1. For which of I, II does distance in nm of label points 7 Å out along Cα→Cβ at positions 34 and 58, calculated from the coordinates, equal 3.2?
2. Given a value of 0.95 for Rg/Rh (Cα atoms, Kirkwood Rh), calculated from one of I, II, which structure does it belong to?
3. Compute relative contact order in percent (Cα under 8 Å, 6 or more apart) for each of I, II and report the one that scores greatest.
4. Work out which structure the value -5000 belongs to, where helix-only ellipticity at 222 nm (-39500 (n - 2.57) for each DSSP H run of 4 or more, over all residues; to 500) was derived from one of I, II.
Structure I
Amino acid sequence: MSYLYETHFHTSEVSPCGNVTAADGVRLYRNAGYDGILVTDHFSTDYLKKDYKGESWKDKIDYYLNGYRTAKLYESANFTVMLGIELRLPENANDYVILGVDENLLYENEWFTELSLKQFRKFALEHELTIIQAHPFRKNMTVCQPNLLDGMEVFNGNRRHDSSNEIALAWAKRFGLLPSSGSDFHETEDLARGGIYLEERVSTSKELRKAFLSGRYTLKNSV
C-alpha cells in the first residue's frame, strides 16, 4: 500500500499568486485521493517586507502561517496538512521547497531569508532541513552547485510555465540529487498533477523529510 502527498501547494491567504483558499485546496486534494499536503507558501525577504502584515518578526510569521493554519483546521484522520516553505534568497530568483520546517523554527530565526544559498546550506544542516530546488530550469532560474542541494523538483505541474522538467530530471540523475514531483498548486487547473507516493503515512514535515531522504518513494508524475 502507498500514500500520496502533495509537496508544492500554495494558499490564496498568503501567496499573492495563489488563487485557491486553503479550505478549498484541502477539499480538492482530499477528493482527488491524496493522503496529505505540504503547504509551501512563498517565503522571502521581499514578501515579508511588502506583503506580510505587521511590523515585528512575530507579526510577520503569524501572517505567513495563516494559510497553513487554516488548512490545518480541515485535517482529518486520513488527510494530513504539513508545514513547508518555498524559500527565495536574495542572490537570485531561485525557489527552494524546504522540508523539516516547524513553527518554532520560523519564529526563532529572524531574517534567515537574507542568507546566501551557501550560508543557508549550513543553516539547513544545523536545523535538519532538506533543500529541494523547485522548477530549477524554468526561465530566469540559476544553476546551483549540486552539493548545496539535497533534491531537485524533476516534475513541476504548473501549466502556466515551461519548467523544462526533462532537463531537471537529467541534471538530478547526473549529480545524484533526490528527485521530487510537485503540482505547484496555485489554480484549480494545477490540481493533483504531481506528488510523491510513500510506503507509510507521515504527519509532520520532519517525518516527510525523513521519508524523502530514505529514497523509498515514487513520483506521481515524471518526464
Structure II
Amino acid sequence: MSRAEIINVEYAQGDMPETFVYSNGSKDKFFRILFRCFLIKTEDKKILVDAGCESMPGWKMYDFIGPIKALKKMNLSPNDITDVIITHAHGDHIECVKYFKNSNIYIQRDEYENGKDNFTDDMNVILFDDEYRLCDAVRVVKIASHSVGSCVVEVVSGDDKYVIAGDEFYIRETINNLKECMKNKDFVPADEREKKRVEFIRHYSDWKIVLSHCD
C-alpha cells in the first residue's frame, strides 16, 4: 500500500481582508492567515504543492522568509524537488515556480493560460485537463471553483486520505458554516461557486481537508 508524508512548508503570515472571505465582510477587518506550500514525500518523489511567492503587494506580511529559505531550513534546495503541482495561477501560489527548472511542473490547461508568464521555455511544464495522477499516492483534480482551472491534490497514504484544497476555502470557518447550512433541507447554494463548494464538501466528507492559508 502506498505511503506518503505531507510536510507543511510555512514561509510567512499575513492579514487577509474580511472581504476575501465574506461577501458582506468589512475591508477594515482582517484574518491572520498562513502562507505555505506542502511537501509530499513518497518512496521516490519529493512533490511540492504550490511554489509560493516572494512578495504580496499591498499586503501586510509577518515573519516572511519565502519558500526557498523555508525549504533550506529543511535541508532541501529546489534541485531536490522532483515535481511541483500548481493548484492555481495566483501570485502567492505560482511566483516562485521559476526556481524549480529541474522539476516536472503540473498545471491544469485552462489555468496555465492565466499563469504562463511565470514559465520559461526550458521548464518541463505538463498540462492536463480534468485530472492527473503523479503516482499511486498522489492525484491532482480540477475543481474550478476558486478560478477557471483551480485544482485540489488528493494524497492517500495507507488508510489515511487527505485533500490539499488550495484556495477553494481560505479558512476552516467557511467549511463549518457551509456544513451547517447544508443540514437545512431547504438550503440552496447562492451561486455557482457555492454550489461547487457544496459538491466538494460532500465528495470529500471522509477526507481530511488541508488548507493552504489556515491550520
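A short reminder: the numbers here are calculations on the coordinates, not readings from a lab. Being a predicted model, the structure only gives us computed values, none of them experimental. Cβ atoms are built from the backbone, for glycine too; each structure is taken alone.
1. On the way: I: 3.2; II: 2.6.
It traces back to I.
2. On the way: I: 0.93; II: 0.95.
So the calculation was done on II.
3. Structure I gives the largest value of relative contact order in percent (Cα under 8 Å, 6 or more apart) among I, II.
4. Numbers: I: -8500; II: -5000.
For helix-only ellipticity at 222 nm (-39500 (n - 2.57) for each DSSP H run of 4 or more, over all residues; to 500), the value -5000 is produced by structure II.
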